[in-house]
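Next up: the structures, one after another.
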Structure I
Amino acid sequence: MTDKNDLVIDVEGLKKSFKGKPAVKEVSLKVRRGDIFGFLGPNGSGKTTTIRMICGLLTPDAGHGRCLGH
């Protein structure tokens with residue numbers, strides 16, 4: 001069980017499409033303080049889109065992404 005105070009990234013069900021083409025489908029993850037975490041994948045797999053949604057730079061079509069509780 002993860003204590004909410006330990007979470008630095010909390011993502012539930014993130015989805016994003018561009019012009020009807022899915023870019024990110026149902027991403028969920030939790031990263032606790034002190035964890036080492038990275039996004040790996042080929043070009044066009046949604047890494048940057050996911051990070052932008054977590055940081056609040058891009059609005060998801062569904063779900064939520066929070067960094068340090070915001």
Structure II
Amino acid sequence: MSKQHPIPPIRKFMSDSPHTIGVEETMQRAHQVMREFNIRHLPVMEADKLVGMLSDGDLHLVESLRDVDPTKVP
């Protein structure tokens with residue numbers, strides 16, 4: 001018979017005050033924030049409201065497209 005371990009609540013794994021990025025920021029800024037804080041996901045905010053989530057995979061996908069300048073893409 002195996003011992004059952006209680007499943008910890010989500011709050012044990014989440015960031016209390018995550019780093020965020022605004023909808024008007026560039027891909028370059030998103031990379032900068034991700035590198036600076038060693039994170040792979042950024043909540044995207046508009047007027048203090050969560051409007052999306054950006055991942056490092058999203059950035060790499062967009063950058064693989066032709067004619068994309070990461071300094072100019074909001």
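Quick note: the coordinates plus some simple rules give every number you see, no bench work behind them. Small disclaimer: the values here were computed from a predicted structure and weren't measured. Cβ atoms are built from the backbone, for glycine too; each structure is taken alone.
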(request) Supply the structure label, taken from I, II, corresponding to helix-only ellipticity at 222 nm (-39500 (n - 2.57) for each DSSP H run of 4 or more, over all residues; to 500) with the calculated value -3500. (result) I
(message) Say we calculate mean count of other Cβ atoms within 10 Å over residues 43-50 for every structure; which of I, II gives the highest result?
(response) I
(request) Identify the structure, out of I, II, from whose coordinates log10 I(q)/I(0) by the Debye sum over Cα atoms at q = 0.14, 0.21, 0.26, 0.28 Å⁻¹ was calculated to give -0.41, -0.88, -1.22, -1.35. (result) I
(request) State the single structure among I, II that was used to calculate relative contact order in percent (Cα under 8 Å, 6 or more apart), giving 30. (result) II
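Looking at mean count of other Cβ atoms within 10 Å over residues 27-34, point out which structure of I, II has the largest value. Show your work: numbers first, answer last.
On the way: I: 13.6; II: 16.5.
Structure II comes out on top.
For distance in nm of label points 7 Å out along Cα→Cβ at positions 11 and 35, which of the structures I, II scores highest?
Greatest value across I, II: structure II.
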